[in-house]
Structure I
Amino acid sequence: MITFQFEQNGCGAMQLRHFQGSEKPIIQKAVLIAEEATSDFFKLSPSHWRRARYDILTLEQLRQEEISPSALAQLAKYICMLPGRELKSAQFDLYRICLQDHNILQTLEKESTLGLLPLLIYIVTHELVHIVRFSHFQQLFEVSAAEREAEEQRVHALT
């Protein structure tokens, strides 16, 4: 799910369940599989991910405004610049996939047939498809709510 504006939602990272140490290797495996599947589907070279920079954070690493009460993940976009650089040409986009541990764990409790690895592969692949579409200018990041929903449907179909 892509989210373009953050709102205070009353969720605090301290009271929400988050992934434990034993689940971290599963996240890493899911990311590797999702990145490979996305690269294969879109026929991306290894250098693509150096240009379309992204990071994946779990709940304990998220800022308050990156926490969602309902989404399994959300995508944030930041304009970054390396330290010591001042020219506008030195700016780059950084996409942050914000995994919502509490919502993912709750979904797994409700849907006993789902496993953590397959669910994470789907979630991360979905967000990576958004990143590819944004970085290839197939979709603008900042759009109306109606266009955002249409983009969600397109990405869901691709995922």
Structure II
Amino acid sequence: MDDKQLQPKLSAFEKIAGFDVLLIGIGILAMEILSIISSKTSMTAQGENSVTIKLSEFLSHIRYFALAIVALFAAFLFFKIKHLGWVISFALLLVSSLLAGYLAFVSFSILGITEEFYASIFLMLVLLVSIIILLTPKTRSKFKVGKRTFLPTLVFLLALIAVFFFLQ
């Protein structure tokens, strides 16, 4: 028998969760490229015989490019039905839904109920549905996720939170 015949297929809902992770990676990459292209302040300054790069801005760009690569890698592994794909995807979806919830809270507290508030609530709900899809028993068994998987997922989640919130 061929390996491809034995490998389980993703359901439509699981594909939606995978596409959400893929869109997170593409979105981060696109925003970072646009940030570099349309930068109001220059990341570099030229002198007569030297070029200076602002370290904080450079590290920020590196951090977001690395995060985009991790998200794209997670989506690739998720579509290949790999265990690590589930771990990284779950952590990315959870952090992204927390960020969308924070964005909704800030938008509501500053502007009240506006289009930004509705958009961030919609984004948060889509991401929460993807998280619920990843937590279903069928999906967990397909990706061979057991009790031992939650510790690496928690470690990766804490690393993502540290990158997003503490390494500014």
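Just so you know, all these numbers are worked out from the coordinates, no wet-lab data involved. Keep in mind it's a predicted model, so treat the numbers as computed, not measured. Cβ atoms are built from the backbone, for glycine too; each structure is taken alone.
What to note about this one:
- Structure (I, II) behind the derived value -24500 of helix-only ellipticity at 222 nm (-39500 (n - 2.57) for each DSSP H run of 4 or more, over all residues; to 500): II
- Structure (I, II) behind the derived value 1, 8, 17, 21, 20, 17, 10, 4, 1, 0, 0 of P(r) over Cα pairs in 5 Å bins from 0, in percent: I
- Label whose coordinates, when distance in nm of label points 7 Å out along Cα→Cβ at positions 50 and 98 is calculated, return 3.0 (choices I, II): I
- For 0.50 (FRET efficiency 1/(1 + (r/R0)^6) of positions 114 and 130 (r between Cβ atoms, R0 = 25 Å, to 0.05), calculated) the corresponding structure among I, II: II
- With semi-axes √(5λ) of the Cα gyration tensor in Å, for residues 58-105 alone derived as 29, 9, 7, matching label from I, II: I
- Which of I, II yields 32 [relative contact order in percent (Cα under 8 Å, 6 or more apart), calculated]: I
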